[in-house]
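Every read-out reported here was derived from the displayed coordinates using simple, explicitly stated rules and does not represent laboratory data. Predicted model, so just to flag it, every value in this text is computed and none were measured. Cβ atoms are built from the backbone, for glycine too; each structure is taken alone.
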Structure I
Amino acid sequence: MGNYFFNDESINIARGLYKGVTHIAKFGRNPAVGGAPETIWMHGGIYTYLTTASTLFIHSANANDSAAGTGARTVTIQGLDANYNPIEETVTVNSDVATTASFLRVYRAFVATAGSSTTNEGALIISTLVNGGGTVLADIGVIGLGTTYGLGQTQLGIYTIPAGKTGYLTQWNVGIGNYNDSATATLLTRELDGDAPFRSRDIMDVPGGHHTRKYTVPIALPEKTDVEVRGIASTGTNISTTFDIILKQN
């Protein structure tokens with residue numbers, strides 16, 4: 001496929017002109033990575049993967065995030081079912097009504113409809129039990145001090161390759177919030193359906209700023225492979241990450 005980081009072929013992939021070939025860009029942020037490893041996601045700590053598919057709920061501590069509120073009203077959840085096939089469902093925030101579909105993985109969620117504020121006003125928790133209980137699979141956070149605004153979409157530095165596809169990871173980026181901070185970021189993968197251990201596929205010791213790995217030969221990821229970025233740093237360090245995967249039908 002040649003040098004597709006920015007050329008006609010990469011544009012054609014984005015346009016959907018190659019049969020059986022798609023692309024996904026994942027990005028995540030963790031605003032307070034400390035001296036113990038954490039997944040790069042807004043909720044903090046190490047991410048917990050489900051071993052059994054579950055219905056999900058969406059909760060916000062802010063009452064304005066609700067069916068008729070000024071904040072987020074509905075959220076679309078994207079993920080994989082028990083067979084690792086893509087599924088998507090839109091549900092009402094703070095309705096205490098679960099999704100009809102059962103999710104084994106969640107890789108993205110976004111505010112689908114909102115009131116006058118046009119986004120979420122509180123952090124939206126997507127979890128296996130009502131009121132943010134059970135296992136938290138994603139959250140749509142807020143950003144800012146004092147006055148905040150909702151991000152409108154999850155910041156999840158994770159992804160799982162769907163069934164029947166092979167992923168080709170072409171690029172990985174890491175950003176550190178302050179130039180006088182430093183961190184170690186690790187790109188991890190786990191193949192098959194969760195039974196294998198995670199292994200590191202790349203690692204960056206990064207000072208403050210933005211750093212990029214471009215893989216001239218992409219990293220091949222078989223179906224059902226979990227991809228996750230973790231970081232470790234001085235207390236309270238912001239770490240963000242993005243990675244690009246081309247998906248090809250097997």
Structure II
Amino acid sequence: MNFEKDKIVEKDRYNLRAKNNFNVFQKFTIKNIPIFLRKPYEVYIDFINENIKNNYKVLELAAGMGEHTDFLVKTGANITACDISNDSLNVLKKNYKDKIKVIEADMENLPFKNDSFDIVCCAGSMSYADQKIVCDEIFRVLKKNGKFICVDSLNYNIIYRVNRYIHFLRGKRSKSVIRRAPGKYFFRTFKENFFFEKIEYFGQITWLAPILKRLIGVRLFTNLSNWFDKNSNLKYLSFKFVLVAKKL
């Protein structure tokens with residue numbers, strides 16, 4: 001599989017998206033997504049607020065157009081956002097101006113010195129690069145006792161894997177992005193260099209949403225889904241995870 005070719009495909013895709021949305025972009029908020037899908041992002045925000053102090057240096061990987069950057073900016077910390085898509089970063093600069101530092105960079109080859117950041121964050125982009133290389137780069141740029149905070153999708157549930165393959169057939173995903181979705185290899189790789197302080201799983205029954213929303217309503221389904229995630233241990237059914245990992 002030609003991972004480098006797929007990387008160019010994804011870069012071009014996000015450049016085009018940014019050009020088409022340069023004047024209409026709105027900052028991501030929890031209200032932008034359906035309520036039954038919000039919990040992972042609510043926990044991600046909680047983990048950010050619990051771990052980031054206003055004197056910290058924070059790096060956001062694959063920041064895109066800044067859909068999740070606002071959570072970081074509100075901490076008052078010194079934020080650096082990077083992405084491989086220059087056009088996406090142009091949108092981010094337009095919306096945040098001098099509030100953050102913006103750098104075009106590949107997650108697999110970060111242009112920062114060792115021990116540069118207190119926190120590294122990433123929202124939904126771990127499948128866009130080689131996880132071993134990215135893990136080593138995150139470890140390298142983090143200071144001693146620094147932390148990696150992320151929210152992302154999992155490849156455990158066969159239904160979600162089929163859904164991603166359908167997106168590939170429709171030209172909305174490259175094949176390498178599907179193959180690199182976080183799973184056992186991701187966690188095994190990161191555990192070699194990091195201690196998992198917190199990890200939570202979500203969406204164990206999200207795949208039932210199209211049916212149950214109609215039968216019991218969106219709010220009741222949301223409560224049921226959140227209860228199920230909290231009280232069951234069927235991690236292999238989960239759709240997303242949120243992680244806080246400390247550099248060893």
Thinking only about distance in nm of label points 7 Å out along Cα→Cβ at positions 80 and 224, which of I, II has the largest value?
II
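Kindly point out which one of I, II the value 23, 34, 22, 18, 3 was derived from, the read-out being P(r) over Cα pairs in 10 Å bins from 0, in percent, for residues 184-231 alone.
II
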Can you spot which of I, II the value 0.80 was calculated from, given it is FRET efficiency 1/(1 + (r/R0)^6) of positions 88 and 136 (r between Cβ atoms, R0 = 25 Å, to 0.05)?
I
When mean projected area of the Cα convex hull in nm² is calculated, the result is 13.8; to which of the structures I, II does this value belong?
I
Calculated from one of I, II, helix-only ellipticity at 222 nm (-39500 (n - 2.57) for each DSSP H run of 4 or more, over all residues; to 500) reads -12500, and the structure in question is II
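When FRET efficiency 1/(1 + (r/R0)^6) of positions 120 and 192 (r between Cβ atoms, R0 = 30 Å, to 0.05) is calculated for each of the structures I, II, which structure yields the highest value?
Values: I: 0.30; II: 0.95.
Between I, II, the highest calculated value is found for II.
I, II: which one has relative contact order in percent (Cα under 8 Å, 6 or more apart), as calculated, at 21?
Numbers: I: 25; II: 21.
Here the read-out was taken from II.
One of I, II was used to compute distance in nm of label points 7 Å out along Cα→Cβ at positions 152 and 168, and the result was 1.7. Which label is that?
Value 1.7 for distance in nm of label points 7 Å out along Cα→Cβ at positions 152 and 168 corresponds to II out of I, II.
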From I, II, which structure was mean count of other Cβ atoms within 10 Å over residues 8-15 = 13.2 calculated on?
I
